[in-house]
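Enquirer: Heads up, there are several structures right after this.
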Structure P
Amino acid sequence: MWLTDAHRLEVAKIVKEAYDLRSTYAHGSPTQPMSPANLNRLRKVTHQVLLRWLIVAPADDSLGKRLDDTLLSDAKRRQFVEQPLVDFFTSTPPSSLPRDVNETGG
């Protein structure tokens, strides 16, 4: 639900690092605490996921099908994900736009 490949890859890396740490802990291996900087990045991603989910989720149960369609079609991704996000963030801007919205000209 991020607008650029670079941001999607960045989010995937943050989530993978957190999941790997969780997995190590869950399987009983010793772990190091997550650094405050990484924890802050994970919190920001979590906040953005929840917000973006609320923006793009339709009122009915078609979200799963819509998201599947966006994997196969750039036009569907623009229609169901990108445009609603850009519309939301530009019509009700927070104190600062998310970087991916800012960089796509939203």
Structure Q
Amino acid sequence: MRELAHNDSLSAAERGEQAREVVRTRGAYELRYRMQIVASPSVAEMSEEVFRELRGLRDRIFAGDTYREATYSEQRIRYVEASRRLRAAMRDEVQVELGL
């Protein structure tokens, strides 16, 4: 997605279609469902938040945003922050399960 937002050689429509394709074909939906099945409720909810922010990023690119637009940058920050929170929660759960 980041690469698409930085790609000036594609039209906005081409970037948007490729953004949709990335989310559709790179395992985002599969990982979402796997997290709903195997993760604890709190981690599963955090993974849903990451997925929502990823779709928001896709939607910004589909709307024609590039990395130069504030709306894209704000959405990317929300996605990165949600991802960091999810990773931290997952590490915490593993440590508890392993008794560390």
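Coordinate-derived values only; no laboratory data. From a predicted model like this one, the values you see are computed outputs, not experimental measurements. Cβ atoms are built from the backbone, for glycine too; each structure is taken alone.
Enquirer: If helix-only ellipticity at 222 nm (-39500 (n - 2.57) for each DSSP H run of 4 or more, over all residues; to 500) computes to -26500, which of P, Q did it come from?
Expert: Source structure: Q.
Enquirer: Same structure again: Suppose distance in nm of label points 7 Å out along Cα→Cβ at positions 17 and 33 works out to 2.7; of P, Q, which structure was it derived from?
Expert: It traces back to Q.
Enquirer: Can you tell which of P, Q yields 18.4 when mean count of other Cβ atoms within 10 Å over residues 49-56 is derived from it?
Expert: Going label by label, the one that fits is Q.
Enquirer: Right, here's the next one. For which of P, Q does FRET efficiency 1/(1 + (r/R0)^6) of positions 25 and 73 (r between Cβ atoms, R0 = 41 Å, to 0.05), calculated from the coordinates, equal 0.60?
Expert: Working through the options, I get structure P.
Enquirer: Using volume of the Cα convex hull per residue in Å³, for residues 41-88 alone, single out the structure from P, Q with the greatest value.
Expert: Structure P comes out on top.
Enquirer: By the measure mean projected area of the Cα convex hull in nm², tell me the structure among P, Q with the highest figure.
Expert: Going through P, Q one by one, mean projected area of the Cα convex hull in nm² peaks for structure P.
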